[in-house]
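Peer 1: Listed after this line are the structures, all set down as structure tokens.
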Structure P
Amino acid sequence: MTTQELTDAFNERFEPKRTFWAIEGQLKRRGFVKYHRRTLKTGDETLCPATGYITVKTDSPAPNMKTKRNYRYKHLVVWEEANGPVPDGMYIRFLDGDKTNCSLDNLVMVSMAEHAILNKLNLKELHPDLRATAIATARLQAKCIKLETANR
């Protein structure tokens with residue numbers, strides 16, 4: 001039954017008459033009006049306001065996201081279409097730091113150690129032209145640390 005049908009039925013049976021908006025307000029206050037979510041189709045993209053990443057609706061839930069909903073980060077979808085799944089212990093980072101620029105030439109895969117070094121260097125504050133150099137430096141530092149711990 002629609003709200004208009006309910007308003008008409010109410011006004012036939014009871015006095016004083018109520019308007020459509022009065023009935024609508026009562027239904028909302030009492031929790032009877034169903035919240036209509038925006039339904040997205042598979043492949044539709046949205047910007048997650050909490051994280052700033054673009055999410056894509058997929059057919060199955062993402063194994064790396066802490067949700068049961070069928071959304072995946074767009075940069076991971078783009079990377080996996082071109083290079084296959086991301087191995088465990090590896091991360092995909094943005095070269096220019098823009099989370100909405102999901103082109104393949106802007107994505108780079110780094111190890112967990114490199115990722116930690118880049119976070120310690122505060123890569124967000126670095127000029128975009130120097131990010132590729134910072135990633136190469138982080139790779140070199142991670143390799144040095146790995147060799148030092150192996151030789152102990």
Structure Q
Amino acid sequence: MISRDIARVALVLAILPTAVININYLIAASEGYVPWCVPYWDSCTSISATGQEGSAFFFFKSTMIPIAFIYLWYWKLADQALAETDHSPRTIANIGIIACVALICYTGALGAVGDSFRLVRRIGIIVFFTFTYLNQLLVLYQIHRRKLADPSR
């Protein structure tokens with residue numbers, strides 16, 4: 001049961017943040033806060049720039065904070081699935097909590113003016129991506145070590 005939930009939540013986390021970021025860019029560009037371009041190739045704007053002003057500011061915050069909780073749910077499911085195979089420490093869940101708190105801090109500080117908020121954004125996004133990547137590596141290591149079946153099948 002948990003393995004099917006993990007596959008579904010992982011699919012949601014592959015699609016939803018990507019859709020939110022693209023919709024947020026379209027909102028910010030249509031309101032004139034960022035230039036019209038193809039940001040994936042032109043590097044004309046950043047994710048942060050799209051969520052700092054206008055209605056994109058509210059859209060970004062109101063979607064990314066719930067997404068952080070979906071990430072938290074995903075890491076909890078992954079940790080539970082590995083616990084069923086004799087993985088006793090809750091390292092994956094704990095690292096996931098840190099990553100999700102960092103994403104919430106980044107999202108909360110986005111659009112605020114000042115050096116301290118810029119520092120919170122920088123630390124938040126670096127910690128989020130670093131700990132998310134670390135957790136993915138830990139999950140893959142645990143799966144490989146135990147030779148577990150693919151949960152999507």
Structure R
Amino acid sequence: MKKVLFQLHWFFGITAGLVLTLMGITGALYSFEDEILDVLNPDVLLVQERTATLPPIELVHRLEAATGLTVAILRVDTLGNRAAQVYFTPEPGERRGPKRNFDPYTGELKGDAVGEGFFDFVLQLHRYLAAGEVGKQITAACTL
């Protein structure tokens with residue numbers, strides 16, 4: 001009996017340890033997402049700093065006029081040289097609408113940042129082992 005318990009303890013410990021190691025590595029990588037994307041996409045994610053950003057209502061009007069889409073969320077850093085993000089209302093049946101980067105000082109749309117899809121996958125690995133509901137249950141059990 002003692003040997004069986006030892007083997008079970010070893011098996012579950014190694015399994016949980018591997019999952020927790022993966023979660024630690026992906027969490028550390030994800031924590032540097034902004035810095036890594038800034039290095040890869042300076043022309044898209046960095047803007048010329050000016051005295052003040054446009055008022056949110058003005059940004060919404062400009063972005064909706066430029067795209068024909070309805071703004072759902074604005075994410076604007078009011079100080080600094082970072083591009084802002086706009087999230088548009090999703091299509092019926094979709095969970096998320098499109099995300100675009102823009103200059104908060106002018107309302108000008110910027111291009112898409114290279115590497116964002118990679119970090120979406122890193123987050124899926126971190127949270128759910130990229131295995132949906134089954135992975136969610138595994139990560140939950142391993143963090144107990």
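Rule-based calculations on the coordinates, nothing more; no lab input. Only a predicted model underlies this, so the values are computations on that prediction, with no experimental measurement involved. Cβ atoms are built from the backbone, for glycine too; each structure is taken alone.
Peer 1: Which structure, out of P, Q, R, was P(r) over Cα pairs in 10 Å bins from 0, in percent, for residues 92-131 alone derived from, given a value of 30, 61, 10?
Peer 2: Of the options listed, only P reproduces it.
Peer 1: Ok, one more. Match the computed value 58 of percent of Cα pairs over 21 Å apart to one of the structures P, Q, R, and report its label.
Peer 2: R
Peer 1: From P, Q, R, which structure was helix-only ellipticity at 222 nm (-39500 (n - 2.57) for each DSSP H run of 4 or more, over all residues; to 500) = -26500 calculated on?
Peer 2: Q
Peer 1: Match the computed value 4.6 of distance in nm of label points 7 Å out along Cα→Cβ at positions 52 and 84 to one of the structures P, Q, R, and report its label.
Peer 2: It must be structure Q, since only it matches.
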